1. Comparing Rg/Rh (Cα atoms, Kirkwood Rh) across structures I, II, III, which is largest?
2. Using the calculated result -14000 for helix-only ellipticity at 222 nm (-39500 (n - 2.57) for each DSSP H run of 4 or more, over all residues; to 500), pick out the matching structure from I, II, III.
Structure I
Amino acid sequence: MTELEHYINSYFGLSKEHVQTITSFFHLTELNKGNFFLKEGQVCNALSFHKSGLIRVYVNTDRKEITQWISTKGYFVTDLSGIIFNQPSKWNILALTDSQLYSINKSDYNNLGHIIPQWHELEKLFIARCFTLLEDRIFTLLSKTAEERYQLYFAQNPELFNQVPLHYLASMMGMTPETLSRLRKKIKF
């Protein structure tokens, strides 16, 4: 069973046949370090399940780059506004390392509802999960101190602190690189 099949099976509880039908539309793709999955202004045409590597989601503003997310294996990578509403992306999605993704193109994604009767219910659960993850991130940014955010994120993703430039992680946690540096010196895990 692939990582994608395992995820779909454990999260949605579908029959083996439905899991295999869904995953048959996904194709293993490679994204080399430094290559883009999506650039700002493009309409996203794929939903991908992250198998390996590190991928950065970020935006360029007039003042600075802001990292929204560092994706690791086991997460989905896409721009929902593009794949659902056909809107150009404000995000850049870039491979920080050589990465592998299981990807489904937009037309196959949209056609799954004709093949799997309960697809629209599954899609609703998927989007709700994305929304709750976003809500949790917003709550953390608004309610926790920089030190608490650092401790929480480090506890969840300690390996990233040796693999990703720290200014990307600082941006993602809503702090300056200097603040992150002070916290790392203060708190030794």
Structure II
Amino acid sequence: MLDSSYTYFKRFLDLFFSVIMIVLLSPVLLLISLIIKISGGGPVLFKQERLGVNGVPFKIYKFRSMQTHAPSIAAREIDNDEYVTVIGRILRRTSLDELPQLINILKGEMSFVGPRPFILNEGEINNQRKKHGIDKLRPGLTGWAQVVARDTCDHDEKLKLDLYYLNNVSFFLDMKIVLYTFFSLNGK
């Protein structure tokens, strides 16, 4: 369960490492931004409302990987290949499209580790998360469900994995998730 002392320590780590990563990765962030802007115009960032701590909505940031004329519906509801840009394919395959979420972490809307935030219209899974207290956790850039099953499981399985995280959250579990994430990204 949630330990308030670890919650404060975790927030400190999020602040510390998000600042360091934004500074160190600023040339990469700038280069990706320029490539997106030059290759297709339009906005560099994709912004979408997601549910945060206690169900409070926030705008999640990602590098735009789809064409500007793509429909504004959930990515899994459309044929992605039809709308994904060339640079977008690379960004998604390497998870570099997620780097702007460092800003969400810095702002306190997200953490490095926690359950991934769902979009607002995913009612049933959001209701189940609230019912079980998962909504009390700060959403993460990566999480237990992502390292165990990535995008291969349904909402019920994700709920079970998020419950496991809620009931076992600790510094050591978070470090395990970070290591699994690092190795899974390198194995792509």
Structure III
Amino acid sequence: MSSVAGANVPAWPEDAVEVGRVLDAWGIKGWIKVQCFADDPQALLDATRWHVQPPDDGPLKRPVASAAAATPRHLAIVSSRKHGDVIVAQVRGVDDRNGAEALRGLRIFLARGAFPKPRAGEYYWVDLIGLSVVNRDGVPMGTVTGLIDTGPHSVLRLAKPESEANPDGDERLIPFVGAYVDDVNMADRVITVDWGLDF
């Protein structure tokens, strides 16, 4: 596996973002099947080197025989393409199904700087996390901790401010749509919404 995780690979990027996971082997010639976490997988398809970490405690596990093997820090990608709802990729140094299965569950990361620039009015979820949210009256609504994809649109998950009494829990959900989101100011790291404390 030394050719997969060679000594001349770049350092782990400071702006690394998790973008996918190796689901399984694909075929018998060492290709892998990858779940991409983004609607637009272009950053993953364009990258020739993926940074990887071992599987977390999720349902995808590597085979026991390979669990003791050293997990590579990077995968050199020879070729990749969309295949239905997944991406399939050929990894340098992985030439058979057993080698590909040994990568099952690996978490894939890319440098945030490698992402394509979003179009006007579009945002990467990772860029919204941590932003403060206020309503039109300037009242703090909370801080973005994540988003939920409902299909038709995304929903902001906010941790309510500590100063707010929280009889209904510590989380607030606000649809991330133009009807409720007035402005996203990335420079000031503030999202302004048309939303009341009693919603």
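Readers should treat all values here as calculations from the given coordinates under stated rules, not as data from a laboratory. All values derive from a computational prediction rather than experimental measurement.
1. III
2. Value -14000 for helix-only ellipticity at 222 nm (-39500 (n - 2.57) for each DSSP H run of 4 or more, over all residues; to 500) corresponds to I out of I, II, III.
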